[in-house]
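All of the numbers you see were taken from the coordinates with simple rules; none came from a lab. On a predicted model such as this, the values are computed, not experimentally measured, just so you know. Cβ atoms are built from the backbone, for glycine too; each structure is taken alone.
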Structure I
Amino acid sequence: MQPKLPIQCPSCESSLSVTQLSCSNCSTSVSGNYTLPLLLQITEEEQNFILQFFLTSGSLKEMATQMGNSYPTVRNKLDDIINKINQLKTK
């Protein structure tokens, strides 16, 4: 199993930032203080929901059927993710 990229500090739960990237081919390293891409700042569950949305061509009805949930439940989940992403964009 591949380790998951942490997005929150395990000590204080603040957002983490990327401080170093390295090339496994030539060992070049780049250092700095970079924010995580927007979609990596949401939970894995939210990322999977977005992926499922994409794979069902944006059909919330199909997602509801696959997930065994009602359409309004799936719609509310999508709205929650949209609101969270909008809040992250303004930070």
Structure II
Amino acid sequence: MASLKDLLAQRAALDKEISDTQERERSEAIAKVRSLMADYGLTASDLAGGKAPKAVKTSKVAAKYRNQATGETWSGRGLQPKWLRAAVQGGAKLEDFAV
């Protein structure tokens, strides 16, 4: 029966071998892709379908609530900001902050 020390040493050796193999295979794959790209005259944009990747469009939402003292706003989406939550817990009404 192997001791814990022996098993840990085996695991460390396996982890190193796995890491080395992954690095070697990745390097080989990159070289293969570069070779194919050179053979066929391809560019990175060709691989992306000839188009640049599209950025995710985000739209701004109009503010529904405003802190008159600081000018901070909240759209009504997501968690309530701390300033609004504190004011509501302090007795103010949500409607008092409506824009």
Structure III
Amino acid sequence: MTEVTPFLSDALVGAAAAFVVFAVVVLYRVVKGPTMQDRVIAVNVVGSNTVVILALLAAAFGESGFLDVALVYALLNFLMSIAISKFTVDRGDVI
């Protein structure tokens, strides 16, 4: 990967920290969501934030291995969303 300046690296880590704060805020909806659909979407948002955080950290530190982990996690996040949605439909929790 290309060399990242210290200012850009700090900016990317700061952006990753902002996404971490946002993910923690969304965790409230995971716990207190009034419906199962709210919880599924909130878990999906947290998973997507995790992928973005990993990508930002990969760019900040110049580690391409983080991008591999982010890609695998994105695929698992998608499959988890589909599985939970199918489970809620089969149980009859969908309005």
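What the table below lists for this structure:
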{"item": "Given 1.08 for Rg/Rh (Cα atoms, Kirkwood Rh), calculated: source structure among I, II, III", "result": "I"}
{"item": "FRET efficiency 1/(1 + (r/R0)^6) of positions 19 and 83 (r between Cβ atoms, R0 = 25 Å, to 0.05) - highest-scoring structure of I, II, III", "result": "III"}
{"item": "Structure (I, II, III) behind the derived value 1.8 of distance in nm of label points 7 Å out along Cα→Cβ at positions 59 and 75", "result": "I"}
{"item": "When distance in nm of label points 7 Å out along Cα→Cβ at positions 3 and 43 is computed for each of I, II, III, the largest belongs to", "result": "II"}
{"item": "At a computed -16500 (helix-only ellipticity at 222 nm (-39500 (n - 2.57) for each DSSP H run of 4 or more, over all residues; to 500)), which of I, II, III", "result": "II"}
